[in-house]
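Peer 1: Input: structures, listed below.
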Structure I
Amino acid sequence: MTNPAQAAPDISVCIANYNGGSYVLECLTSVYAQKGDFKLEVLLHDDCSSDDSLALVRREFPGVTVLTSTENVGFCVSNNRMVAASRGRYVLLLNNDAVLRPSSLRNLLEFASADHEDSVLGLPQYTLTERELVDCGYRTDIFLNPIPILKPGTHDVGVATGACLWIPRVVWNAVGGFPDWFESIAEDIYLCLAARLLGYRVIVIDAPGFDHWIGKNLGGGKVVAKRLITTVRRRSLSERNKTFVMLLCYPTIVLLAAVPLHFVLLATEAFYLLVSGTGYSKVRRIYRPIPVALWRQRKQIAKLRAHLMCQRRCAVRRLFSQTAWMPQKLHMLLRHGKPELH
């Protein structure tokens, strides 16, 4: 692997860091341990961390291009800034709590170079502690709740996880990056669905993959001891941002059918949580911000939707080829019971 200062890199690895502690060093170690015939640059955006992770990065990895923020701006803005500052033909967005397995970058570049130069790519994801397979990409239900694919091999998916997401710059530019107002959560669903709407493929490849501290940054978001554990903040951002994605990316005929039902089900869900013992304060913090955010962002939503729909190159049937029609939340409720909210 080479890293000359002047040559344009093949790959720009972008790592958004907020209070990354020591695990951001594991992430960077795994990046610099990658072997292959490619030029690499590594960028890290520190989102106003209050721990010593930025100092550790600067001491241990002086070759990293560091961008800093004087205020906490969230995952989407952090990545937008890094991609704008990067020079690579391909961008890899990598969580600071993710660890690449050996040869992953080489596998991604070789696959992209073999007639997939404009495809969004992902890798199999494993838990960092148990090394258990989490997913080989995701399908979604019509309300954009992710459904893990556990089948090995290379295949088209609805969503490749944003913890390790390979994006050709041409696709990033066509989509326009992440909406700044998403902040965090479901931005990978947006980018992958928008890319597919514009006619690009989303593929998870058969490769070593990466290990991940699931839920390390925002807490929760995983099944523990056969129960779904999550946080109010994660749930609130997830419901709000999935609603944004539907409004931005769903063709009108689907939007008119899906969105009213989506709000009915959200109201039903809120009522169920209340009567089953979840406190009113928690329920209010999850669901009340949704209509408020939709009203505040209405102009940005309309503008971005118009941009995407003008470029649309994907038929409705193909766009929803990775969609399951049974609501995933119902499946999870029947399997794991009511989610535990912290």
Structure II
Amino acid sequence: MDPVSSSDKIAHTYRLENSSGTWMILTDAGAAVVCLFYRGVDVVLGWDTPAEYFPNPGSFGATVGRSANRIGGAGFTLNGKRFSLAKNDGENNLHSGPDGYHNRQWETGEVASDKAVFLLDSPDGDQGYPGHLRLSVTYTLADDDSVHIVYEGVSDADTVVNLTNHAYFNLNGHGSGSAMDHILRLNADAFTPVARGLIPTGELRGVEGTPFDFREAHPIGRDIAAADEQLALGGGYDHNFVLRGEGMRPAAELTGERTGITLTVETDRPGVQLYTGNFLRGARGKGGAVYDKRGAVCLETQFFPNAVNQSAFASPVVRAGERFRSETVWRLKKAD
């Protein structure tokens, strides 16, 4: 454990390692993944010290909530009552505002060589949401080179809960430049098109015949410059994909074209947000690496953006006293 002071906060780091030599560093600053080394390659972007995660406007490696992604009009109605959120993305709310969980110091629970638990107490009215929410995020590094992320919690009132991890992946190494030649396959026949402000329209649009068809694996950047209204609105891919099936199943498979490292993402959530680092602007990261536009890929497992305002989407509402649990798994492998 390594404590680092940042103004009135003291961040700590925790190292997990498995029997095959894969290791990762986590921090209680945003309950974030600082690095993930597989076969000697650090595959996630981030900062050198945990103090740099206060604040973390890009949500690098962090746990995002109470509701990840965008909520249109920065508000919603629940049980007949209107709740207003911070407008931090034009007229909309992004990642629950400037005081999102990615900018919080989490309490540390159980820590072992292969596991770390982070806890957060989010009071009624926090960020504008109803309900006193007590939650935990557990990271487990298994011997098969998989990382299991489990979100659990309970609220004393009906509320919105949509948690995700916002890791930026570059499977060639965190400072290796563009990730647009990475090979991607998505388990999705449809996506949720957006209007201006990147708020979904409510439509589920088939991917066939569009630049959003990743049912067969191909380089992410192959069609990213296509003359397509949706790509223009997002400045690239910044869209939610509708996953096939229910329960725990594969969402995405991403391969670094130079290292041959493959990341498989599994989830029990209905969607995954593909974000191609369109707003990275030369941030200086670990070891002096420069993170430029499209230098990484985010695969954020989630309820659909603005689902609380779209009755046709799976609901992110958790009822009072109802224990919720969600899991995302990152599986790493490399053909030998």
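All of the numbers you see were taken from the coordinates with simple rules; none came from a lab. For clarity, every value in this text was computed on a predicted model and none was experimentally measured. Cβ atoms are built from the backbone, for glycine too; each structure is taken alone.
Peer 1: Here distance in nm of label points 7 Å out along Cα→Cβ at positions 176 and 248 was calculated and came to 2.9; which of the structures I, II was it taken from?
Peer 2: II
Peer 1: If you rank structures I, II by mean count of other Cβ atoms within 10 Å over residues 200-207, which sits at the top with the largest value?
Peer 2: Details: I: 20.8; II: 15.6.
When mean count of other Cβ atoms within 10 Å over residues 200-207 is calculated for I, II, structure I comes out on top.
Peer 1: Taking helix-only ellipticity at 222 nm (-39500 (n - 2.57) for each DSSP H run of 4 or more, over all residues; to 500) from the coordinates of each of I, II, which one would give -12500?
Peer 2: Working through the options, I get structure I.
Peer 1: Comparing structures I, II by Kirkwood radius over Cα pairs in Å, for residues 64-143 alone, which one has the largest value?
Peer 2: I
Peer 1: Comparing mean projected area of the Cα convex hull in nm² across structures I, II, which is largest?
Peer 2: Across I, II, mean projected area of the Cα convex hull in nm² peaks for I.
Peer 1: Say we calculate percent of Cα pairs over 16 Å apart, for residues 256-311 alone for every structure; which of I, II gives the highest result?
Peer 2: Checked I, II; max of percent of Cα pairs over 16 Å apart, for residues 256-311 alone sits with II.
Peer 1: When distance in nm of label points 7 Å out along Cα→Cβ at positions 24 and 264 is calculated, the result is 1.7; to which of the structures I, II does this value belong?
Peer 2: Source structure for this number: II.
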